[in-house]
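Novice: Just below sit the structures, each encoded as structure tokens.
Nothing in this text is a laboratory measurement; each read-out follows from the coordinates by a stated rule. Treat the numbers as computed from the prediction; the structure is a model and nothing was measured. Cβ atoms are built from the backbone, for glycine too; each structure is taken alone.
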Structure I
Amino acid sequence: MKIYTRTGDKGDTGMCGPERIKKDSLRMEVCGTLDELNAVFGVSIAAGLGDRIMPVIERIQAELFEIGAEVASIDPVAFGTRRIGDKNVAALEADIDCFTAGLAELHEFILPGGSMAAAQLHVARTVCRRAERRLVTLMEEEKTDISPKLLVYLNRLSDLLFVLARAENAQSGQSDRLRPN
């Protein structure tokens with residue numbers, strides 16, 4: 001099987017379904033940002049994520065594919081791409097609570113950094129926030145059937161990524177980088 005199809009050579013791309021849209025559309029911008037987020041997770045893994053964090057990131061990577069499929073669907077219900085919901089958000093919240101319990105209480109702002117894996121999780125957090133912003137714009141500007149749960153999920157995910165970066169630093173013996181006064 002060849003990897004190239006030549007179907008997108010004129011600047012459009014396929015959706016989940018028969019539709020094709022411009023590659024620079026807002027919908028594709030959201031999909032591309034989700035893809036970028038998943039790639040940053042790959043860099044985090046390559047940087048040596050700890051054993052406790054790795055399964056969480058792997059689960060999230062799979063969930064990002066589900067989110068991307070829903071965003072790429074003109075009719076997510078008809079195409080069976082609506083799969084992220086309350087249980088996924090609850091899992092993120094449980095992860096936040098679990099990892100926060102092992103961290104020192106925070107009284108100051110921290111700067112991204114520490115170990116390479118933790119720094120990459122901070123990058124992932126910022127890309128996640130961009131995906132969330134772009135999804136808000138998509139949902140406001142286009143008539144979409146995208147579930148509002150995706151916004152909740154991305155909002156919780158960015159919180160979790162902050163906590164996981166701190167947990168990764170703690171696990172690797174690095175301290176949080178405090179903002180200088």
Structure II
Amino acid sequence: MKKSNKITLCAILAALATVVMMAAYFPYVTYSVPAIAGLFIMAALIETDKKWAFACYLVSVVPIMLFAESEAKFIYICFFGFYPVLKCILEKIKNNILCFIVKIICFNGLMAICYLLLKFVTGITFTEADTTKLILVATVILFNAVFILYDILLAKLASEYLVRIHPFVKKILYKK
């Protein structure tokens with residue numbers, strides 16, 4: 001594929017990710033929108049390579065930082081935006097159990113960093129009540145369960161993309 005085609009494709013996918021992130025202003029989709037926007041980075045990864053997909057992620061970060069809803073943008077920037085590239089790198093680990101453990105550790109560490117950044121930037125405070133600790137533990141458990149489902153579905157969506165969409169994109173991008 002020509003370099004100009006890669007630049008065009010990554011720019012279009014970054015723009016689509018940005019547009020999807022604008023939906024985070026609607027109630028109740030704050031956590032799902034960053035995961036959906038990350039799918040466009042997955043498409044860039046499939047069509048090009050890790051370097052171009054990461055560049056696509058970086059290009060999408062600029063308008064998202066400027067215009068997206070604050071909590072959703074931190075979740076996208078800190079994890080879901082570059083997770084398809086990270087997943088590609090981590091899945092080179094031969095031992096599936098070790099790979100899974102590393103993914104969970106990465107997810108929890110990066111989400112902790114995300115919420116610490118969110119706390120300092122937006123001023124969200126966490127109280128020390130016992131109920132709050134219980135809710136926090138339940139939230140972490142649920143987020144991990146959702147992450148595991150996302151990881152599985154991302155692989156399945158990549159397979160579906162290769163079968164259903166990639167042939168059409170290939171015809172357009174690889175024309176001489």
Structure III
Amino acid sequence: MALINEIKGKSMILTGDEILNEMKAGNISVEPFEMSRLNPNSYNLCLYDTLLMLADDVLDMRKECRYKEIVIPESGFRLEPGHLYLGRTLEYTKTLKHVPLLEGRSSIGRLGISIHATAGFGDVGFCGFWTLEISVIQPVIIYPRIEICQIYYTEVKGKLSRYEGKYQNNKGIQVSGIHGEFS
């Protein structure tokens with residue numbers, strides 16, 4: 001099957017064992033790393049204890065958005081429909097040779113929680129925390145450090161060009177930087 005996928009030019013998803021091999025080779029890094037969160041072809045990432053909630057009723061792409069910071073208490077925090085919450089992963093990841101992709105865990109999705117609107121795709125060379133675009137279908141109580149999403153990796157065919165964009169080496173939750181593209 002692997003040979004057929006290579007012939008058709010499809011990307012290949014790394015297995016859990018291959019993720020470990022690439023970590024040993026220094027091509028993938030997840031900090032902190034816990035072996036118990038490694039899956040057959042992905043790794044579960046956790047939600048940090050802070051969220052940003054949009055504070056503006058109307059968003060203008062030409063202007064920087066205002067946000068309200070929320071610290072998620074151990075007792076949980078209630079997410080409401082109709083709001084966008086920006087969170088981040090607890091883990092800092094580095095991917096030097098593969099394309100990292102982020103998806104919600106099925107157990108989280110079955111509660112009506114989406115962890116990204118469109119930003120589940122990373123670039124080769126991305127280093128940083130993943131900003132999560134969290135929304136819910138109905139009210140849901142969430143907790144800090146819950147395994148909220150999973151990262152997986154695909155192989156790249158061709159010459160590597162590493163990401164050097166505006167979200168590289170971030171230190172926290174990254175708000176939209178699109179307003180800077182209007183200058």
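Novice: Given that FRET efficiency 1/(1 + (r/R0)^6) of positions 33 and 97 (r between Cβ atoms, R0 = 25 Å, to 0.05), derived from a single structure, equals 0.40, which label among I, II, III identifies that structure?
Specialist: I
Novice: Which of I, II, III yields -26000 for helix-only ellipticity at 222 nm (-39500 (n - 2.57) for each DSSP H run of 4 or more, over all residues; to 500), as computed?
Specialist: The value was obtained from structure II.
Novice: Starting from the value 17.3, 65: which structure in I, II, III was Rg and Dmax of the Cα atoms in Å calculated from?
Specialist: II
Novice: Something else about it: From which structure (I, II, III) was mean count of other Cβ atoms within 10 Å over residues 65-72 calculated, if the value obtained is 16.8?
Specialist: The correct label is II.
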